[in-house]
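Novice: Have a look at these structures, which come just after this line.
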Structure I
Amino acid sequence: MSESVSDIAVFVACADSGRLNQAARSLGVTPAVASAALKRLEATLGARLVLRTTRSLRLSEEGERYLPHAREALSALNAGRLALSRDGDEVDGLVRITAPADFGRNRLAGWLDDFAVRHPQVRFQITLDDAVADFFSAPVDLALRYGALGDSSLIAAPLAQLVRVACAAPGYLQRRGTPRTPQDLGDHDALCYMRQQRAVDRWSFTRGSDSVDVTVTPRWIFNDAEMVRRWAIRGRGIAYRIWADVAEDVAAGRLVRVLPDWLGEATPLSLVYTARRLSPALRAVIDFLLERRAELENCMPA
């Protein structure tokens, strides 16, 4: 007797949410049906996969060992469905995406516009927000996230390593002078992004084997990184921004890279999703965005 795909899906959903009722809702079944699926899977495998309490559940040691194989099995089946959909009917459906505001406006919007030409039946709901989306309480299928992934129940597909640079408008530099060393930034107006209710006022730089951290003086603080970019273009101060978001502004002369010999902090950008929501449309979007990796890798400051 082999495992049922639907039973495996219930197990993975329970592992993702930690609650039987929430897992059942995500799959459109009743808690009783989900509970029966877990018991059936455990009986088939001859192992106890989850440890239940009155309010939640957690994986047993056997469940932890089985989980990556269960995810892989569901992913392979979804990939097979996608292959069939590409050979047959057009991919369609709604894909709900959340992304950082700056990257969403400056890169993602154009990419998805290109995707829509290839798959015109796919619909999008896009939320541009610098906050980290909660997959289990918000209607999200795919998130683009900066930084390391802390939740092991999610899948992260690396998209790029993005580097920050210091930049300012030509008019600002004419008025205030151009910093020659990272330490000079302390004498300038800084345009800072706010993360977790705190201004990011410590900027890191490297040049070869040299590294330095500088504490800047925030003149303007925004919880929207795109506003930092816009205020920099308006000549209100120096910004510490991801190069991919300001490269076109530098090429057009709206911004000038400050301290061109120094690179700012690098941060990973990943596509984050849960295996239980890997619909053919979502799989197509993920594959398409991963094809854009070369574009970001080539977008490095000279």
Structure II
Amino acid sequence: MELIFLGTSSAIPTNHRNHSAIALKGFGEIILLDCGEGTQRQMTRARLSPMKIDKIFITHFHGDHILGIPGMIQSMAFRGRTEPLDIFGPPGLSNLIKNIKKLGYFAMSFEINVHEVTEGVILEEKEYSVSCCIAKHSVLNLAYSFNEKREPKFLKENAINYGVKPGPDFGKLQRGISVKVGETEVKPEQVLGEERTGRKIVYSGDTSPCDQMVKFSQYADILIHESTFNNSHRDNALETGHSTAAMAAEIAKEACVKKLLLTHISTRYKETKTLAKEALDIFEESCIADDMMVFEVKQNEP
């Protein structure tokens, strides 16, 4: 599973940072987190095809998080996409997509499934689930949590000891189906270990520090949190519904996450050493994300 940072700037893009967008490669899909202006080009640079995007999750409706959607949709249609596209976001998303479809002249070749969501579990797939919570920004902002589902470890030696031969019966037991060995029934619980914890990735969107984010991020493998400002602009951060790097680090520390990745950097910072230091002084597993950075989210222990 990989995270590809396509855009790490705040409201205005720079020569080195594009508008907000992150690609999550995992579960046999490409999932896009926000879609700022220029995301298509960034995907080309990262050698990712927009045609392979399965789902887009929008945190809020500020322009630097959504203005890449119209071009993305029109390019997909121009290239003859037929697979449906699922877009998730706050209430008002249906109206936004309806208006986007009216921009310019183009013919839609695929369905867009719009999902207006607020809080709780919003998606259940075979390999993962997605939850969201309301963060603390100047407009309604949703944070998202991607939670991997892992089956219990298959205890091969146990199965063999019960007389089960390698092959289809192994697969049945792993799927929770009992099998017959002669007159004896071997049940899944006899050959499966304890439940295994899957990977958890949390994306904050834009937010000031809040208790909801601490609770929502508990024990995450990865917390992607905005860090628009450094400590010298702390008051500005709180006034505008944003966070400093130190504030994000406090969230990570309190939530006991494994790794903090900081993004949404203000254009006033030509270099990020101060931001990095302020975060590292509080939470040593902190890292400033740059455009085109690829971060591998490693599997938890078996």
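Novice: Using the calculated result 22 for relative contact order in percent (Cα under 8 Å, 6 or more apart), pick out the matching structure from I, II.
Specialist: I
Novice: Which of the displayed structures (I, II) returns the greatest value of FRET efficiency 1/(1 + (r/R0)^6) of positions 113 and 161 (r between Cβ atoms, R0 = 35 Å, to 0.05) on calculation?
Specialist: Checked I, II; max of FRET efficiency 1/(1 + (r/R0)^6) of positions 113 and 161 (r between Cβ atoms, R0 = 35 Å, to 0.05) sits with I.
Novice: Ok, one more. Which one of I, II has volume of the Cα convex hull per residue in Å³, for residues 73-208 alone, as calculated from the coordinates, equal to 162?
Specialist: II
Novice: Something else about it: Here helix-only ellipticity at 222 nm (-39500 (n - 2.57) for each DSSP H run of 4 or more, over all residues; to 500) was calculated and came to -6500; which of the structures I, II was it taken from?
Specialist: Label of the originating structure: II.
Novice: If we compute FRET efficiency 1/(1 + (r/R0)^6) of positions 121 and 193 (r between Cβ atoms, R0 = 25 Å, to 0.05) for structures I, II, which one ends up with the highest value?
Specialist: Largest one: structure II.
Novice: Can you rank I, II by mean projected area of the Cα convex hull in nm² and just name the one with the largest value?
Specialist: I
Novice: Another question, then. If FRET efficiency 1/(1 + (r/R0)^6) of positions 129 and 249 (r between Cβ atoms, R0 = 30 Å, to 0.05) is computed to be 0.65, which of I, II is the source?
Specialist: Considering all the candidates, the number was obtained from II.
Novice: Here's a follow-up. Taking 3.2 as the value of distance in nm of label points 7 Å out along Cα→Cβ at positions 49 and 265 derived from one of the structures shown (I, II), identify that structure.
Specialist: II
Novice: Kindly point out which one of I, II the value 3.9 was derived from, the read-out being distance in nm of label points 7 Å out along Cα→Cβ at positions 105 and 289.
Specialist: The value was obtained from structure II.
Bear in mind these aren't lab numbers, they're just calculated from the coordinates by the rules spelled out. Only a predicted model underlies this, so the values are computations on that prediction, with no experimental measurement involved. Cβ atoms are built from the backbone, for glycine too; each structure is taken alone.
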